[in-house]
Structure I
Amino acid sequence: MASTVDMGAYETNYTLPNMAANATFSYICAGGSTTLMVQEHHSIWTGGAINDSPFSPTFTDTYTVTGTDANGCVNTASLTITVNPLPIITAGYSANIVCLGSPVTLYGIRRKLYSWTHAVY
């Protein structure tokens, strides 16, 4: 008759990797850049982003990062980067030929706040 030995259950509970995802900017203008960051060092972002490296997304998207710790535990986190289009601005003027010392009016169309160069007000 064979005897059996109860070895009991050996169980270890590991905590999941910290996957608190952050970005330097969650809202950017087209052509702008942001940096995605997460504390877990062994992590991979979707969408071509690299942890702690600036990148320039071309459209609004949700980025997910997956991290694996030394125990093989896996966790994920996501965040959305919103890419806003650049405003359409048209500049105009009151006269295209101006004599020295004569006034000319410059104006902008479609926006309320402008910044002019060469001390134009």
Structure II
Amino acid sequence: MMEIEFINASNQVAGGAVAGQLILQPKEDVRIQASSVSLHWRTEGRGDTNEAEVSKVDLGALGDLSSRDQRRFAFELPIHPDGPITYDGTLIRVIWEVRVHLDVPWGWDKKQVFPVRVVPRGGV
């Protein structure tokens, strides 16, 4: 099981940071040889699509994780003040997300995406 506990769950402010804790409680014993948490934005809708990685934190090798244990890893991902804000329009959408990648040797990597909402400084 993988989840994120965000410090500010509702809105993330452009120019601020997405901060929280990655919570891992695997269903079975697993070895993690590399891990990262990254912040991305992407567009979808009509016209060209675009995507960018804004920031990334490498958590490194986490070693052996037991199904009996819950482990927490703090992270902070800066948001550039000039980046796009979340937008849900008719023709285009700007979507922000935190992506977690756990590299499992000789097995399927674990990946999960968590949506976040980025608003301009001063609110919506």
Exercise. Assign the value 0.2, calculated as distance in nm of label points 7 Å out along Cα→Cβ at positions 97 and 113, to the correct structure from I, II.
Key: II
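One of I, II was used to compute percent of Cα pairs over 20 Å apart, and the answer was 47. Which one was it? Working shown, then result.
Numbers: I: 65; II: 47.
The structure behind it is II.
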Quiz item: For which of I, II does relative contact order in percent (Cα under 8 Å, 6 or more apart), calculated from the coordinates, equal 22?
Solution: I
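Read-outs: derived from the displayed coordinates by stated rules, not from any lab. What you see is a predicted model, and the numbers here were worked out from it, not measured in a lab. Cβ atoms are built from the backbone, for glycine too; each structure is taken alone.
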